[in-house]
Structure 1
Amino acid sequence: MKTPLQKDRQSRTVNLLISLVVIFITITFGAGSYLDTPFFKKIDFFFYDQFMKYFVTRDTSDKIRIIDIDEASLSAVGQWPWPRYRLAQLVTAVSEMQPKAMGLDIIFSEPDRVSLKNIQQQFKKDFNLDLGFTGVPLSLSDNDGYLGHVLRKTGIVGARYFYFDHFNKNNICTHNPIQIRDRSGLLSLPKATGVLCNTDQIENKLEYTGFMNNRHDEDGILRQVPLLIEFQGEIFAHLALSTFLKAHGITRAQVLKGLYGLYIEAGKYKIPVTKNGYVQMRFTGSARSHKFISAVDILNNNVSQSDLQDKIIFIGSSAVGLNDIHHTIFDSQFPGVEIHGVILDNIYKNQTIIRPIRAREIVLGGCVITGVLMTFLFFNFSGPTVLFFATLAWISVVFISSVLSYGKLSVFVSPGLPVLIAVVLFTFFSYVRFVLARRASFMWFKRLASSQQLTMEAMVSMVETRDPETGQHIQRTQHYARALAEYLKRNGEFSDILTDDYIATLFLSVPLHDIGKVGIPDNILLKSGKLTDEEFEHMKQHASYGREIIERAANKINGDNYLKMGAEIAGSHHEKWNGEGYPKGVAGEEIPLSGRIMAISDVYDALISRRCYKPPFPHEKAMEIILEGKGSLFDPVIVDAFFEIEPEIKSIASKFTD
């Protein structure tokens, strides 16, 4: 039995181990805010997407229009690529409607093959023929030059694309019309290694340009795009941002640090960006939430000027074949040209989602607070109800705080990790409580079993005080019976009865088999000579006495217990297989299995032991008598088993000698 000091030390050790596990879980999940593992990102994406869906607004700014080279336009005008003069006609037609600014979401990186100038050059190269064209204005002989001239005249913002895996040595794209300076000192922009430009004749005419890079997250969904990219030591702007700045006559902008993080200050506008220059977009729903106008309608003059006047226009294509389609949380077929509209819509409505620059530290702090709070609750409140409702309340606080921050301030801090830690720790603490409760129940059961054993031993001692010659008889018969039952179980005998619990109960019950002898007078019980017939009849009553004594105690206990089997053994261990035993004279399998096992164990031990009426018999003589009783006194199956474990029987007899 453990002393109070030992129990106190054990309790401190358990508490220390629990605390270490809590620290490990908290640090592991808290570090998830700094790790870019798929598991932690999925949690972050889940809450980000759910918040966006919950707070989605279907209205969009009326300041934006999309001129779409859609399937209808391609079918009416011709498949892609269009001749550059056709695009020049489209840009000119849009420009004449006096938009506030235009952005062209198309890169012309190769010369126009249908340009007359290029056809002449190709024929000269391939066939050494000098082709001549009559009646064609000089300006229309070079489609690229003509488009460049129109782009210059209309002031449209052109596009480019930055590479990060190889270097394009064409330095024409180094023109940067907008000066953006990092005044925060905290930007860590992606550094491009190369750039895809328009042809020289087009690129040289562009006054404003912007890149059209997008970036999908690991799950293939577009949630953010880079607004700023560094190339050759300069900061370049996204096409949407360049077009927005052009519309407002802004040529200089700076990156500053605000309350929640970094932002681009452009005139009166503040555009939140992440540390690496990305903008977190808030989508207003599925594709075509903004107003789309088919390019063919522009070319056919089917659009009124009021539809485009003072609007910011983006010209691009939603045609699936041009492969500028993206997967968003609302739509798997979201046109790339509309991404620019989403960015500008967020800027105008001040709804760009902000990821605070200290978001990781905030999440880590939330994880630590969760771990400390959960540990405090576990060690100070023993009831599971308090822990459950306190955990639920804390999860609600974290979640609601995150929801309100998103809904009211457009600030997103994922509640995922603190919530996950709370759930994991609640599960862990519940399991610990279960284990400790099981352990306490087991200790209580052991104490109960010990008290039962002591009670039984006290009852048996009453017999021993009356019949001191029994000696180690009780222990030997206990072990004989258990060894015999275990052998029968291993060999598949009585499989419907011989379970582990049955055998354990049998072992506990065996000592009660002669408890009825307390009712036999001393002159009979201790008589050294042979009993008379009358005395023997009186002696036989000890089996009935024993059963009655134990049954009275067993009936006061609910459910199955070892006393019931003890009563069964006490009342049947003198029954014989042929029905000539006592007290009831039952035969064969009508005798309980416990009684049949006890019968052979009791007789064998009585034979090899000294009694007041006989000397001990040798083991061999005892086994011979047992064999003679096979099928008459004892169950034949049990006799065979008894002989199979003969070495174990001898070992038990020698171990517990009187």
Structure 2
Amino acid sequence: MPPLADIFGAEGPLQRALPDFILRRQQLHMAERISGALEAREPLVVEAGTGTGKTFAYLVPALLCGGRVLISTGTRTLQDQLYSKDLPLVAAALGRPARVALLKGRANYLCRHRLERTRVQLAMESLEGRDPWLARVERWARVTRTGDLAEVPGLSDSHPLWLEVTSTRDNCLGTSCEEFARCHVATARRQAQEADIVIVNHHLLLADLALKEDGFGDLLGSADALILDEAHQLPDLATQFFGANVGTRRIENLLEAVKQEITAARRGSAGSRRIDAGRDSVPVPPAAAVAAVQSAVEGVEEAVQEIARRLPRTLGRAAWEEGDAMLERGAAALAHALDALRDELESEGAGWSALGARAGELAAQTERIAAVSELEGVRSLEVTARGFALHLLPFDIADRFRALIEARRCAWIFTSATLSVGEDFGHFTARLGLTEAATVKIDSPFDYERQSLLYLPSGLPQPATPGYVRSMLDAALPLIEASRGGAFMLFTSHRALAEGAMLLRQLWGASPPYRLYVQGEAPRERLLQEFRADGDGVLLGTASFWEGVDVKGAALRLVIIEKLPFASPEEPLVKARVDYIESQGGNPFRDYQLPEAALALKQGVGRLIRSERDHGAVVICDRRIVERPYGRVLLSALPSMRRTRDPQEVLHFLRTHAPAERP
């Protein structure tokens, strides 16, 4: 096989396969560093600026290394792109066919058992003919090879039927299921274990590492390398997976399943007949044992009701301290009740042991929340119209994540466009325990000095001032007019987003000059699709539009950032983490809040220039980036764009690159 320089170079296999492919020295450099890490089986952290071509830079070494490679992404969209487009293309260009498997979380796959159960239930209720989606899914189920519900045209994962025909870790029957031989999740896992390259996502990978999906084998298995794209998401995701969550929904699902078993058992003769509860036939427990399980169920229900009485009356997320002083004791009582239920279920043998294991897992998580040290993590509450949830997020996961890496002698490659603050990777590597990993920063090949302009307006009030959003819009409207639309307005809160949309509609009146696209008024992908097609639209978004959004070409030529993206100090996790860092002798602003804001700002600014042909301006309206000493840190994290505070200069730049005015 030719060296990497020949593969990526002129007349190489990639250029022959892709006429538009051009050699980028940054891409070659990244591929060489990854190839070395794969060979040495060492960890490597790579920040690759926008336009580096990082996907090909890791796919080529992955295909050439001859080992078994897992590639993990931050989104299912990128998963599908890698599997359906990028990997087949690169493999064909290199002449290196590989067995490739796409593996998603179980919530993406049809569960045949639950589909049949749903059909029977609706038939009993005489509702089967009223849901055309069920009939459509049943027709598809007869022909699908993968069971991936994304194959069903028009079926959204928010549709109620989706939840009814997929399984969770709690309600999956595993190897006891009568459909296990045809189970799509089991088949997908088996194919993944036999493949050379497996494409997963971070949620699935972390669930496998942290929770160990019982009955479906080890996902990592004998992997020689893991490549984690969009790795900037990992610290927060890993914190969630290494924490604990217990809610009424999971408890109610467990209790409902137990009650079904109790009902089925009571229909049989005590200890003499056998029943079929959707699994292999199992002995019916004696009446006394069934009564003991029923009593344990009632104990759990009483404990749940007791916690509900200790919670705030208002809906939403809240700090643990907003609950009753007896909340901790209530959580401990719930853990004890779940433990008692587990003991009763497991004493009845194999037929009830799966339910006992579920009760035991809930008990362990509840006990961990109840007994957590104030230095281990932060607890919070969530109250909804249907129930509640108790959460625990650990402050520090570095030791645990590092242990996962050290337990497997394989290469771990972490890559993203936003991993460093300036030249410093310390914030990212410290959170994941990667302090010994090699790091490399690869700048974007784009000519930011020529293609873009960073405008820092003067005269705006402080962000905390009443009426700030209106002042920000007053400064933004001339810029939107100069660029003739094609603008993103990125907000740091839903409240500011709603206020901005309301004010903009008031200012523009009944005949707006440009079509307005507002997050929450349509699905995200539809908003983006229509924004791209429009070409002159104005899109207002918050957190989910700061990253992972790719609008190439002239449709996006102006990005307006309302405020520096500092996390709210009143948010329970932020407040608690600040207290924790102070207790450890650290500086919360320098060590946590500032680098987090710098990385988020870098993501937002990165929405603008997505190709060599893009031009546009970024406007940061928050005056603190100029007036406060920490502004230098934030600016150092951004690409090397020309800066100006002159409104005439930015208006001229926008008019120069704006498309011709439409009739």
Structure 3
Amino acid sequence: MRDPRHDILFEPIAIGPVTAPNRFYQVPHCNGMGRTFPNAMIAMRETKAEGGWGIVATEQCDFHVTSDILPYTETNLFDEGDELYLGRMVEGVHRHGSLASIELAHSGQDSGNLYSREVPIGPAHRPVSASRHPIQARAMDRADIADYRRWHRRAALRSRDMGFDMVVVYAGHNNTVPGQFFYKRHNDRSDEYGGSLENRLRLLRALIEDTKDAVGDTMAVVVRMAVDELMGPDGLEWQNEGREAIEMLAELPDLWDLTIGNWANDSQTSRFAAEGYQEDYVSFVKKVTSKPVAIVGRYTSPDAMVSAIRRGVTDLIGAARPSIADPFLPNKIAEGRSDDIRECIGCNICAAWNNLSAPSRCTQNPTFGEEWRKGWHPERVAPAAAQSHILIVGAGPAGLEAARTAGLAGYRVTLAEASDSLGGRVSREARLPGLSEWARVRDYRTGQIAQMANVDVFQASRLDAAHILEMGAEHVALATGSTWRRDGMGLTLRSPVPVTTGSRPLTPDDIMAGQRTPDGPVVIFDDDGYYMASVLAELMAAEGRETWLATPATVIAPWTEYTLEQQAIEERLATHGVTMLVRHTLLSFGDGEAVFRDGLARRDRRIACAGVISVTARLPEDDLWLALNGSAELEKAGIRSLKRIGDCFGPGLIAAAVYQGHRYVRELDAPIDPDGVPFRRERQVIEAS
């Protein structure tokens, strides 16, 4: 049933001594599991192979104790103790006919070595760049370089012995030793490893040759390398040294895995970059090498994938985030089910949780990271134990996911939405600047529900408590969402902001509903710290308003540092002429001005404005819960369970709402002990005393 136009995606391709079964390459990607939560990592990777990814790679695998990147939870290959879980990953990937790849990494001057306490190493004497800790890397001498090559070769041989099919020599993302030697701004050496481009590539060339010599007849040797840093002349540019470097090394590896540096550039959110955005930087590579090429670019459309291959841009479609959002993306294309792909929305919640040193999650895929921990499969749900009727009130992200999952399990489902459109907050927010792809959260679920005869959807159907009691449902899930606070209370302020009579701050809900402040300057007070305030500031500025964005935080949108967007957000706002104020806490509003406390200057600051938009915190819309919970009428109506899910239960991220909607159905017939742990735990082995 596959569309013949997509056949090229399923053609095998030789990569050195191995052959990939198709053109789908799950590139190395972090996941917050790694060595700390190895069972979760293994199951997650195996699920990708089951879903049809022809190559499944580890994340960065640090191969020596001088590359200790604690608190980040990537994989290690320090000693034999690491071979068990890495070998188990290989077994899981091979079980489904896919190739297993390992990315050998040494973070050099990005390694704080907080656990190992070794002195970091790198091409030059430099402060460790991955943190603000007072730690400095020492410059590697010739003996250090010889040691480093030996460690790398040994790691490649151990990888071969564990059964890996491919090994990645990692010089991308500005965070590994060979890349740091390559980049001029990191390398001020005057020996044979510094100065000219040929000298700065000497170590990378040696690593490729060492690895080919060690394992090249049994494993494919991949080079993962950045060709541009999006820094202009201050950094690597593809038109100059990026291209020259590839030309110098063109025929050495078995596969080129291309990136742009740094990680924030390589994994830009959909707010700042479209699908395939890296093509402009990497399309030259196939013109200068005969070896296969892989690129990334958050591809989710099979037509875009085919186009990239047929235009000679790439041979393999590399993916991290799309493989997280839908591990079964390749199989769905193979089966002619492209409409069933759970497309990545480019929000970078996956990256955020890794940056928090916690197991990653996904807005679109609530099963990501739960494959082992909770036994959740992304495509299969246990059949309903009985033919029960579930009433879901509210068709936002939680309600839609609950309806989809319950329909998949075989329940009879009634989904009632008060408004005349589905999607709740997702639909409202997707109309804001840069967030249009977030509508995929709604569109995927409504598309799946439309195929289910056992799910009835009613729009413009506002239910009260009496209606719910009359519906005849055995189970009721309240997914009625939340509203933004108007009183200014948030992360910093724990009491309402005084407002002059007649003055009324607006909220994001007001703005998304079309309301505006009177003509004149508008001040946005952000005590939330994520994306909403900056998006509204962009909107107000685009409408021609003089816009101020003030926050008590030390940077604009501080939480977006985890989603890799913070710098891009500030740059975007600056281009729109938004005045940004940090360390400013709202004290009062009214009479044509907002009064702030300037925490740095330690004085009050008055800003003349026509209105204030308060972006602080949200409150659950739980009136139905309060009316029904504990009511004797529930039992009389035959309602066996009443639950709050999503923002109605606890306002949070869209990812959290989707997760709660999914979890509601998974646990409906298998309730969790409220006093127990609701998931399998990873256990540390305690040595005998």
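Each value in this text was obtained by applying a stated rule to the coordinates, not by laboratory testing. Just so you know, these numbers come straight off a predicted model, no measurement behind them. Cβ atoms are built from the backbone, for glycine too; each structure is taken alone.
Quick check on the output: 26, 13, 5 is semi-axes √(5λ) of the Cα gyration tensor in Å, for residues 587-626 alone, derived from one of 1, 2, 3. Which one produced it? Mind showing how you got there, number by number?
Numbers: 1: 23, 11, 7; 2: 26, 13, 5; 3: 31, 14, 7.
The structure behind it is 2.
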Requested in this report: Out of 1, 2, 3, choose the structure whose coordinates give distance in nm of label points 7 Å out along Cα→Cβ at positions 67 and 299 equal to 1.2 when calculated.
Outcome: 1
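With helix-only ellipticity at 222 nm (-39500 (n - 2.57) for each DSSP H run of 4 or more, over all residues; to 500) coming out at -13500, pick the structure among 1, 2, 3 it was computed from.
Numbers: 1: -16500; 2: -13500; 3: -8000.
Computed on structure 2.
Where does the value 21, 42, 30, 6, 0 come from, among 1, 2, 3, when P(r) over Cα pairs in 20 Å bins from 0, in percent, for residues 195-546 alone is the thing being computed?
Working: 1: 19, 28, 16, 14, 14, 8, 1; 2: 21, 42, 30, 6, 0; 3: 23, 48, 25, 4.
It traces back to 2.
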